[in-house]
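Pasting the structures in now, so scroll down.
What follows draws every value from the coordinates through simple rules; no lab data is involved. Keep in mind the model is a prediction, meaning the values are calculated, not measured. Cβ atoms are built from the backbone, for glycine too; each structure is taken alone.
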Structure P
Amino acid sequence: MYYCEFASTKYARHGTMLPAIQSLQSGIGYSSIFQFSKEDALEIRNVGSSKGLKRFAVYAEWIWFDIDDENIAEAAYRYNELVERFSEYEKVGYFSGKKGYHLGVKIDPMYGRNVPYSHRRWVRENNLVVDESLYQHGRLFRNVGAIHESSGLKKRMLLKTEGKTLHIPTVIEPVRSTPEYTESYSNEDIFRANLYRAILMIENPPDQGMRHTRLWGWAQDMCDNGVPYELTLALAKHVNGMFPTPKTDEEVEIAVDQGYGNSIAL
């Protein structure tokens, strides 16, 4: 039996661990996308915190895709494209309750610390335009039947089909900031490079479906460079404000939180 982290709201996270079936079928709140062994779940529950989950091995038998866009018609189009792309596979699709869709495709079971990274790597290699910040050990998503706070609509199932099982190869996540890397570049050089990336985001704004992923990835690199959270958040809000269609300040904060390891729910 595997366990999910359960949270009644996206910010009420205290390391509450429930059996996966019980958590996912609750009809309220949020559950972790990746699942934990009983032993690790007990440790997380005893600590009473959802921080530092990356140190644990996790289990997955689905790969999830988050398709989100300010333009709901565009999100629906991209969702239907993915449904068609995986037409031969067992899958389940949901309307998130506001402006996006969640599509799950059944995979050969995976267990280990590198499962989230392997999912993200597979998504990139297959050129899927989805929210890559989904692939973190502690990421949550809304349970089916739970009501979206701003829209008042429930997350609901759209389709469920039988079919083949997808194989996702395990890829070992490279160690960030290796000795070779830090010897070649000073922290100042890395910081300048990250600032230049921010300028490039202003000059070449990401598509609406990629704004969150670009801000999240940039914030993660700023975190790795030791930049204070408050400075990264202020810069991210400024960059976002230059986008043709900016995200809300709350959405920018969520992206930066995720980059700094504070996973916020979908």
Structure Q
Amino acid sequence: MNEGYASHKEYIERVKDDADARHTEVELALREAFEKFLEVREVEVINFELIDVIVLSEILLQKPQILKPLLILTNLAGRAMSRDLGLSIDTYNPRIDSKVAAAVAGYIKPFLPPFVELPTLTRLDRIEFIDKEIRKNKGAWEKEIVEALARISGLPFKKCKFSQPKYELDAAYPDKGEIEIGIDIKRIEARADIHKRCDEIVNKAQKLRSIYPNSKFGAVLYYPFITEQGNVRARLQSSNIDGVVFASEGHENIDAAIKLLLPQLGINTK
């Protein structure tokens, strides 16, 4: 629960009020900014005020593929359903029976707006799908690096958490007990993120070394602005960081980066 609020419900109501105020402000600004270019067009609209929980449940049962766009519209996600309903659902390929459909319908109905234009809803779903695929690619890149670390070093590197509050290492050896080597893997895809991401890495390295003084810490980074990578290295100058390498996409590039990093951490490569 956020500080200053008596309950989570009170906090949610405040967020809704702030969102309504922003909605009014943005709508007015858009109308004024594009006044000369506004057009009125006929468009299909879903009227949620005419749909009760029972009907929505039947619709979800018949067309489970609409669950994701409805969740996007209500600003809910699969994690929220897992937390509040105890349901684990693949929102892009949901398998829904009548019991689950009823629970989900009752959960999302209060959050649905009075209506939504059909093209807007499908557009939101498209944007969310693209974002998901991009994030999935980032996850695949990180996984490939962890696999390369294990393959080239011969050590079973794995993701692990340490300290309290918890810090996460994207790759560590060993992943239980006293950590000897910790590695942070990060994609920095915008110049504006340099300061924040580098500070995160430095703080994590400092925390690891404070708990495990004899440990080694390295970082594998994706930063597409090659001529500016020196700036990133400069920000990561720390007695707690033993090695920093840059890796882009592709097996050969990743392997080359790992072969540069491991000796800096005192590990002989195969």
Ranked on mean count of other Cβ atoms within 10 Å over residues 113-120, which label among P, Q comes first with the largest value? P
Name the one structure among P, Q that P(r) over Cα pairs in 5 Å bins from 0, in percent of 1, 6, 12, 16, 19, 18, 14, 9, 4, 1, 0 was derived from. P
Parent structure of the calculated result 21.5, given that mean count of other Cβ atoms within 10 Å over residues 97-104 is the read-out and P, Q the choices: P
When relative contact order in percent (Cα under 8 Å, 6 or more apart) is computed for each of P, Q, the largest belongs to: P
Structure (P, Q) behind the derived value -11500 of helix-only ellipticity at 222 nm (-39500 (n - 2.57) for each DSSP H run of 4 or more, over all residues; to 500): P
